[in-house]
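Novice: In structure tokens below, several structures.
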Structure P
Amino acid sequence: MNSSAYREVVDAIVSGRISYSKRALLSVELRTNRRVLSSVHALNDAVISRGDLPRLIRLNAKVNGETLTEFNADGLIIATPTGSTAYSLSAGGPILSPESGVFVVTPICPHVLTNRSVIVSDTSVIEISPGSTEYPTFLSVDGREPVRLPPTSTNR
């Protein structure tokens, strides 16, 4: 984009020709032993996966402190309404309206037929922790470089 295009955009904002929409964000924290190791925001999704290892991983999921389930899958996607039309949709998740006030938790290639997408309020605290330390798990936020999770980590 050249400098004149930036001027056109600023003019469009000032004149009201551009409309805005509020979008929900995920606040993602990587924790171990109750200590926050990192914190980042996501517009689209947070993905916990098995990396390159061709094995299922077990992930324990809690919502607002209550056990949801143990997912046996290649991974898990927690998506905002904006992110629901990307990786989560490809994994079989629903499309969410931007104003819906919810997030979707979608397993990637689940091993159990009853493990399907779950819709939760966007005010929920979603906690995901590895169900086993036998295989490594990774966290990627909005497609950024995956981070290997410590064996005792919890991701909120």
Structure Q
Amino acid sequence: MVREATVRMSVQERRRVHVIRQVMDKAVRQREASEVLGITTRQVRRLIQRVQAEGDAGLVHRGKGKPSNRRHSPAGKARVLRLYATHYRDFGPTLAAEKLAERQGITLSAETLRQWLRARGIAHFTRQKRPHRAWRARKAHVGALPPTGRLAP
């Protein structure tokens, strides 16, 4: 039994494959495909060559599944979390990120620090929900119905 490899594609990539396959089957012209996809005819020809060489998987973005080039090093992350635990434990992530930049020279966004802390299980800086107002029985007023809800005889 031949096993086929599955390729995960975004909706835009699937649309591209569909249009390029139509061009390869001569159902659509390259110029029309370029207008539909919003690319040049030269790029359409390049995509056709890639599909012929690699199949539909050739149109999947090359960076998919790879770590970001902008990621922080694991050693740097460990250092930041160690500094937070020792010096900035009572700070929220925004103030802690500001103090890390000011005192240690470590530039880090507050959101990144918040995500790292949340992953560690530290979420004490979330806002507390205020209690909802409590229901109370209506007060009796002049001319109001009796408490039973029925009219007096």
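Novice: Which structure, out of P, Q, was Cα extents along the principal axes in Å, for residues 49-128 alone derived from, given a value of 37, 28, 21?
Specialist: On the way: P: 37, 28, 21; Q: 59, 31, 17.
This figure was derived from P.
Novice: Given a computed value of 25 for relative contact order in percent (Cα under 8 Å, 6 or more apart), which structure among P, Q does it belong to? Could you put the intermediate results ahead of the total?
Specialist: Details: P: 25; Q: 11.
Going through each structure in turn, the value belongs to P.
Novice: Among the shown structures P, Q, from which was the value 50, 20, 11 of Cα extents along the principal axes in Å, for residues 57-96 alone calculated? Don't jump to the answer; show the numbers that get you there.
Specialist: Values: P: 26, 23, 10; Q: 50, 20, 11.
This value belongs to structure Q.
Novice: Looking at structures P, Q, which one was helix-only ellipticity at 222 nm (-39500 (n - 2.57) for each DSSP H run of 4 or more, over all residues; to 500) calculated from, given that it came out as -3000?
Specialist: Checking each candidate, the match is P.
Novice: If you don't mind, another one. Suppose you compute distance in nm of label points 7 Å out along Cα→Cβ at positions 9 and 25 for every structure in P, Q: which one lands on 1.8? The partial results should precede the final answer.
Specialist: Working: P: 1.8; Q: 1.3.
It was calculated from structure P.
Novice: A further question follows. With FRET efficiency 1/(1 + (r/R0)^6) of positions 41 and 65 (r between Cβ atoms, R0 = 30 Å, to 0.05) derived from the coordinates and found to be 0.50, which of P, Q does the value describe?
Specialist: Q
Novice: Also, I was wondering about something else. The value -0.61, -0.66, -0.70, -0.80 for log10 I(q)/I(0) by the Debye sum over Cα atoms at q = 0.08, 0.09, 0.10, 0.13 Å⁻¹ was derived from one model only; which of P, Q is it? Could you put the intermediate results ahead of the total?
Specialist: Numbers: P: -0.27, -0.33, -0.40, -0.61; Q: -0.61, -0.66, -0.70, -0.80.
It traces back to Q.
Novice: Let me ask something additional. Where is FRET efficiency 1/(1 + (r/R0)^6) of positions 17 and 137 (r between Cβ atoms, R0 = 41 Å, to 0.05) largest, in which of P, Q?
Specialist: On the way: P: 0.35; Q: 0.05.
Top value of FRET efficiency 1/(1 + (r/R0)^6) of positions 17 and 137 (r between Cβ atoms, R0 = 41 Å, to 0.05), among P, Q, belongs to structure P.
Laboratory data are not the source of any read-out in this text; all were calculated from the coordinates shown. These numbers come from a predicted model, not from an experiment. Cβ atoms are built from the backbone, for glycine too; each structure is taken alone.
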